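Please treat every number below as a calculation from the coordinates, not as lab data. Only a predicted model underlies this, so the values are computations on that prediction, with no experimental measurement involved. Cβ atoms are built from the backbone, for glycine too; each structure is taken alone.
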Structure P
Amino acid sequence: MSVLIRKRKNADGSTSLRLDIYHNGQRTIETLKNLKLAKFSNVKDREDNKKLLQQAEAIRVTRAAELEANNYSMVSDAGKKTIITIWMQSFVDGYTKKDKRNMQGALNRFADYLTEVRQPGLTFGNLTALIIEDFIDYLEANSTGEGAASYYNRFKKMVKQAYRKRLMKDNVLDFVERKIKGKAKKKDTLTLNELKTLSATPTESSEVRRAFLFSCVTGLRWCDVKALKWQNIRIASRQMNVTQSKTGEVVATPLNDTAIQLLNEAGAPVANVFDLPTANGANKTLKAWVKRAKINKVITWHNARHSFGTNLIYNDVDILTASKLLGHTSMKHTQRYVKAADEMKQKATDKVNIEL
């Protein structure tokens with residue numbers, strides 16, 4: 001049994017990588033389609049090629065480990081020697097689900113943790129429950145809100161996959177006693193009255209004003225309103241269709257009178273609806289605008305989406321409808337707006353207390 005890396009020169013000067021697998025008297029070739037070495041002409045190309053070769057080696061070791069484990073029904077020596085971060089990178093590279101970016105983020109944080117504790121070459125054979133518990137502490141110290149829990153859940157997903165691939169004798173996660181704590185940071189929202197105040201307050205950018213208020217009444221994220229094209233807008237039917245950048249979900253949103261008023265004259269189908277600066281520039285303008293309106297809240301662009309969701313629930317829109325308008329993939333995400341709306345209602349009733 002053997003698994004070897006083979007190189008093949010291409011006409012354009014690049015080099016394709018393949019695995020030459022010999023097992024049970026049969027030879028097969030596996031092309032590593034996503035790993036192609038560039039014809040290097042500078043130091044950066046050389047470093048990039050080096051990283052690609054490391055990923056190819058991780059895949060080679062994994063294939064060898066799988067074959068060896070299948071032969072003997074045990075964890076292979078190759079698996080014990082596999083560097084965790086290199087194997088995880090190969091896993092993420094081949095990952096096709098919508099949370100791929102989050103998976104990469106979890107890996108990046110684990111790599112940063114290993115660098116901090118001076119164990120960048122940690123192998124699966126040396127991964128212990130104590131190391132994972134220490135990583136949990138690292139995540140909680142370096143994350144806000146639900147970030148720590150989100151990254152840890154994806155880290156666990158990769159570890160479980162490694163166990164299924166027989167790179168570990170036992171599932172080390174079964175011995176982890178430390179629980180992750182991750183609570184969403186409470187985000188400020190703007191009430192309808194505060195939106196009226198904000199709308200009446202002068203700001204240095206009319207485009208930022210229009211786009212932010214539009215986001216507040218449609219629930220668009222920054223990345224989606226920034227990229228919004230006129231082809232997504234149907235004025236006649238008062239409808240907007242957007243493929244959310246974060247989830248890939250296609251969301252159809254009815255446009256109310258306020259949203260229609262915030263739209264200028266329609267441009268070419270591929271033209272942007274709003275001419276916006278960078279995210280930092282927009283948030284800087286927004287911060288000054290909110291302060292000028294004397295609204296004592298911490299507001300960034302994403303608070304527009306939270307305001308939309310909270311105001312829907314506060315005004316008695318049922319949670320299922322709100323979830324669809326926001327394009328949520330799970331009702332769990334919409335539930336946070338129910339809590340925020342309940343708090344708003346409590347504050348409203350507190351204002352009509354009387355002394356008896």
Structure Q
Amino acid sequence: MAVSLGFISLFDFPAFSGWVSYVLICLIPMEIVVGVSWGANPEFASKMTQPMKGIVLMLVCVAAAAVIGPIYWQVAGAGLPDVSPMLAMCSIVSVVVMFWFAIMFGGWPFNLISKNPIISGLLMWVGVYVVNYILFQIFFDYSFMAGAPVYVASLDPGGLFNANRAIVFYLSAIAILFLLLHFDLWPLTTSPSLMKQPVLGIVWTLLAFVLGGGMFYVGVIVMEMNPLTFMVTVPVPFIFGTIVVLNMLHNSLFASLQQPVKGVANAAAAAVIGTVLAQMYTALAPTVTGPLQAGPPGDDFERWLASALLGVTFPFLIFYVEFFKMWPLMNSDKKG
């Protein structure tokens with residue numbers, strides 16, 4: 001977190017919320033492939049020791065970003081000199097779609113095409129960007145951006161929903177993905193027939209839509225919260241807290257408890273830890289980046305906080321925990 005905040009402080013807000021965040025977000029889908037689908041131990045790096053192994057795995061993500069970044073810049077951003085709202089959001093939700101395929105569906109159907117995890121992982125990475133762009137065109141609409149630059153209208157997919165609400169719905173749904181991880185997929189694990197793909201992915205997706213949609217409805221529709229304010233108050237801190245509880249702490253806080261008690265305790269801890277850390281980032285924002293305007297029309301603070309937590313600190317944490325295995329704090333001469 002200290003490294004992340006130090007990194008963010010190197011840039012002013014326009015630069016950080018633009019190209020810096022975009023490049024970092026382009027790293028994350030491949031980071032998920034490496035960490036989840038390849039178990040951070042692909043065959044080409046399995047015999048390496050730390051820190052070389054971590055460095056190589058990071059470079060794989062950098063290479064992936066170097067490939068997809070320019071492509072999405074042209075396709076979703078029309079090659080404009082600035083990062084448009086469309087390019088920014090389209091790249092962000094690609095991470096959500098990758099979580100959907102890699103975790104909810106366990107790499108299905110790409111692992112049917114090839115049993116080689118490296119090949120199936122790469123196929124999934126490509127497939128995610130294709131599916132993500134199609135979904136983005138269907139669901140995202142930017143006509144609410146009155147007074148926006150002319151190019152915004154020309155790039156607007158004209159989808160079904162207000163873009164700010166759409167991206168918050170995405171994140172609310174993915175928060176339910178992480179909620180079930182706290183429960184080790186209980187109660188789905190009580191039915192063996194549900195634990196097979198694609199059934200598991202379908203049921204998990206439906207739960208995410210219903211529960212995440214309910215959370216979104218209460219916060220944004222019933223309580224009439226600004227969508228991005230709700231985003232950085234509820235789903236973003238919970239997702240960030242989950243990374244701390246399940247990844248940084250290796251799901252060890254309540255390891256002695258049985259489900260569903262363990263899940264309740266884990267989820268509560270994630271919510272509290274994530275909220276506290278989000279508040280800490282909020283307090284440090286003026287020092288790290290400078291004064292930021294909260295709320296409409298620009299939602300500058302909300303975009304800063306979401307990017308700082310999930311666009312910078314999240315990938316840095318995963319690099320350290322999964323790729324470097326906390327080296328040198330947890331130094332080991334073992335390979336693999």
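Below is a table of values for the structure above.
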{"quantity": "Origin of the value 4.0, where distance in nm of label points 7 Å out along Cα→Cβ at positions 129 and 193 was derived from one of P, Q", "calculated": "Q"}
{"quantity": "Among P, Q, structure where distance in nm of label points 7 Å out along Cα→Cβ at positions 1 and 169 as derived comes to 3.3", "calculated": "Q"}
{"quantity": "With FRET efficiency 1/(1 + (r/R0)^6) of positions 9 and 233 (r between Cβ atoms, R0 = 25 Å, to 0.05) derived as 0.00, matching label from P, Q", "calculated": "P"}
{"quantity": "For 5.6 (distance in nm of label points 7 Å out along Cα→Cβ at positions 17 and 265, calculated) the corresponding structure among P, Q", "calculated": "P"}
{"quantity": "Origin of the value 0.75, where FRET efficiency 1/(1 + (r/R0)^6) of positions 201 and 305 (r between Cβ atoms, R0 = 25 Å, to 0.05) was derived from one of P, Q", "calculated": "P"}
{"quantity": "Entry that produces 0.90 once FRET efficiency 1/(1 + (r/R0)^6) of positions 65 and 273 (r between Cβ atoms, R0 = 41 Å, to 0.05) is calculated, selected from P, Q", "calculated": "Q"}
{"quantity": "Parent structure of the calculated result 11, given that relative contact order in percent (Cα under 8 Å, 6 or more apart) is the read-out and P, Q the choices", "calculated": "P"}
{"quantity": "Computed 83, 60, 36 for Cα extents along the principal axes in Å - originating structure among P, Q", "calculated": "P"}
